[in-house]
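**Student:** Listed next: structures, encoded as structure tokens.
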Structure P
């Protein structure tokens, strides 16, 4: 946790450098909304990382760009993509949505087409992790709790004051996620990653080596 003056690319870059200085490494996935400052800062600091665009604001963006007379018909459509069992099915739903609304909600369909790959990046993960990691809902719930406690104080006297109060809130949540109601277990993820790395190594071997 750090206090920043804004959510600019420079602020996020400074935060990422600080985290890496504390030992952060091996980042595979970053989940966030389509915030330009954050997304741009991710690219140079976590090269090769997968970025998952939060599906909740993505769906809102699609609906907001749609003419009002078509919004009720479009509202449930993105969920068909998000809940698809595999990426091929999700693409079929995307194509059907594009075909149905291309002449009704062009701006919305531009958003669907342009953001689909980023919003569905989570489909490369094992199925048990997709629902938890396709949005920032877990973090948003934590933010609401932080905000609730912050409003009681109103104005902090100095920088250490919010660090103590809000840091305690985050520590409580960390205890719950790691030792109480686990957010998810990592065993299947590490096994999947091991098999993926193994397949990649096998693919790089020559036929003679493989034999």
Structure Q
């Protein structure tokens, strides 16, 4: 099966919003006010992603240790990763989140080999510096452009399954061949009539892959 599965991270691959786990412990007390401004539309997305971390002085190591302790992957994700690796199905993380906490969560369960499209961070004496490596001139609002990653996989001949939970996942979901959706994204898929399956945990993705594989074998 020439399938690529592109999966959002916060509140999708991981049960929690890992950025919030970090900020609740190391961020300044007013970061929630910035979140409210973002939801009200008075703060731009990329600014919302960066500004709450401006006052963070903890080291990369400290924050990674904290998210390993308090974060948890959604049921079935590890099993899906190994299933895909054994069968040559591409699985990758696609996120507006930061690489240091994605890496921490994946390394903890031995999945450091998974391709990750995240915001690249460098820790300096002046604070965290950000490098948005997966974007394009027409799509800079969210830093990383998830749609450009979907387009890249489709241009290489993949059928793209997208897995996500929020409104920032709607654009790539519209371009995917099939969506596994939960929370707000599930509501949007229903409203727009996008081809989708409700995501409860990653056994739902495994079930669909097995169903398609069985159909393919029966046709041969």
Structure R
């Protein structure tokens, strides 16, 4: 465990979305509303445990959404997406200290962009699901943002801000977050899979996201 540092020493925090910033896995919730959760859920679980390749798992899950009306995305956002306990308090403290916030997800930009606006985050990046004539096509536009993509994007923003690796924090829960966590100066596993907890600097289980604040010394 690293020496306790002041949070004010950091300049950038990267957060995963599904089961980290929010309480649900958005793809599973889409599947639930579509009546195919039993097909999608096990793929999500296996990917988060690191048992199957993330890009392959995402392509398989998204393919099952072919033909769904795009209104299902808004329903998931309105009815299912809930912030993790303590999320707003944590982000408020980051803003107070001038720490830039990056939401980075292997999910859909439909959700990350709305959360970025809602919470006043500085950056958001994720996968773009293809929609034609109001229907999901079952494909992702462009290259899939996988674990390496998350790490690369964190590095890109860090360099843009003129920060050292030691001035960055990453928070995630699944195997797809491991490379991003490794790219940060401090890595935090939040309600995470065992493979992630074993490799992160800190692991939070029975607290809200604002528990992150207790990992750092007072400024």
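FYI, it's all coordinate maths here, none of it is from the lab. Note that the structure is predicted; figures quoted are calculated from it, not measured. Cβ atoms are built from the backbone, for glycine too; each structure is taken alone.
**Student:** Among the shown structures P, Q, R, from which was the value -20500 of helix-only ellipticity at 222 nm (-39500 (n - 2.57) for each DSSP H run of 4 or more, over all residues; to 500) calculated?
**Tutor:** Working: P: -20500; Q: -13500; R: -11000.
For helix-only ellipticity at 222 nm (-39500 (n - 2.57) for each DSSP H run of 4 or more, over all residues; to 500), the value -20500 is produced by structure P.
**Student:** Given structures P, Q, R, which gives the highest value for percent of Cα pairs over 24 Å apart? If you can, show how the numbers build up before the last one.
**Tutor:** On the way: P: 57; Q: 43; R: 39.
Max of percent of Cα pairs over 24 Å apart: P.
**Student:** Relative contact order in percent (Cα under 8 Å, 6 or more apart) computed as 22: which structure among P, Q, R?
**Tutor:** Derived from Q, not from the others.
**Student:** Between structures P, Q, R, where is FRET efficiency 1/(1 + (r/R0)^6) of positions 23 and 63 (r between Cβ atoms, R0 = 25 Å, to 0.05) highest?
**Tutor:** Greatest value across P, Q, R: structure Q.
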